[in-house]
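Participant: Alright, structures below, take your time with them.
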Structure 1
Amino acid sequence: MNTELLSSVWTHLTQIQPVRGEGIYLYDAQGQRYTDFTSGIGVTNTGHCHPKVVAAIKAQADQLFFGQMNIVISPVALALAESLNEVTPPALDQFFFANSGAEAVDTRARPVFLRQQWRGGR
C-alpha cells in the first residue's frame, strides 16, 4: 500500500503493516510474525485479541456501541465508578472517565485555571 498518502506528522520506526495480532505478536499479510514491543501502549496492555477482552467488547457492542459521556449516563460507567469507589481511599469519591491523556490533563488543569481566574489571574 502507498504509505506516501499518510501525513508526515507521525514518523514510523518500521514499515510493518500488520493485518492481525495475537498476544504479543503482530502478523503481516504474508504471515510473518513480529514481536510487538509496544503492545502495552493504549488499549492493548493484555496483548492483541485476548479472548476475555474480545468477548467483553462483543458483548458490549451487542448492547450499546457508544454513548457520549456528557450527553447520556452509561450504566456501565456507573457500575465501574461504584466498583472503583469500593477500592479507592474515601477522599477519592468521584471519577472522571476519558479516552485519552489529553482529556485527563485538561480536567486536572481546569480547577487550577478557574482558581487563577477567580483570584484575578494571580
Structure 2
Amino acid sequence: MNIIKPVNDLKNEVWLNRNTGTIAWFLHRITGLALAGYIFLHLTVLGSEILFGDGAFNQLMGTFEQPLVKILEICLVGVIMFHLINGLRLIIIDMFALTRKHLAVFWAGMVIFALFMALTIWVFISKV
C-alpha cells in the first residue's frame, strides 16, 4: 500500500483550499488522531503493572513529574479543547443552519479556546 499518495493528496487539498473551513477540518482530523494515540498510551500506562510487573506503574508515575511532561500535558489539554470546541462548532452550524455564519462561529470558538488555554497555562505554571 502506497501511503505517500494519500498524504500528498491531503497536502495538496489543504494547500489549494487555504480557507478557514479547510484548516479547521485538517486540524480536527489531526487532533482526532492525536487523541486516539493518546488513549492507547494512556491505557498502556494504566495497565503497566500487569504488563511490566511490580513497581512499573510507580516508576512511570515518577517520570511524569518531569517539566517536559508538564508541557506535554498543556499540549494535551489544547488538543482536547480544540477538538471539543471545533466539534461543538460543527454541531451548532448543522443544527441551527448557520453555514453562512461559519466563519464568525469559528472565530468565536477560537476566542473561547484562547481564553481556556490561557487559564490552563496559568494553572499549570502556578503548580510548578
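Read-outs: derived from the displayed coordinates by stated rules, not from any lab. This one's a predicted model, so the numbers in the text were calculated from it and none came from an experiment. Cβ atoms are built from the backbone, for glycine too; each structure is taken alone.
Participant: Using the calculated result 9, 23, 31, 23, 11, 3, 0 for P(r) over Cα pairs in 10 Å bins from 0, in percent, pick out the matching structure from 1, 2.
Facilitator: Numbers: 1: 9, 23, 31, 23, 11, 3, 0; 2: 11, 28, 31, 21, 9, 1.
For P(r) over Cα pairs in 10 Å bins from 0, in percent, the value 9, 23, 31, 23, 11, 3, 0 is produced by structure 1.
Participant: Starting from the value 6.8: which structure in 1, 2 was mean count of other Cβ atoms within 10 Å over residues 5-12 calculated from?
Facilitator: Values: 1: 6.8; 2: 10.4.
Only structure 1 yields this read-out.
Participant: Just checking, which of 1, 2 has the largest value of relative contact order in percent (Cα under 8 Å, 6 or more apart)?
Facilitator: Details: 1: 11; 2: 25.
Largest calculated value belongs to 2.
Participant: Supply the structure label, taken from 1, 2, corresponding to FRET efficiency 1/(1 + (r/R0)^6) of positions 53 and 93 (r between Cβ atoms, R0 = 30 Å, to 0.05) with the calculated value 0.05. If you can, show how the numbers build up before the last one.
Facilitator: On the way: 1: 0.55; 2: 0.05.
Only structure 2 yields this read-out.
Participant: Still on this structure, I have one more. Out of 1, 2, which structure matches -28500 when helix-only ellipticity at 222 nm (-39500 (n - 2.57) for each DSSP H run of 4 or more, over all residues; to 500) is calculated? Write down the numbers at each step before the final one.
Facilitator: Details: 1: -11500; 2: -28500.
Comparing all candidates, it corresponds to 2.
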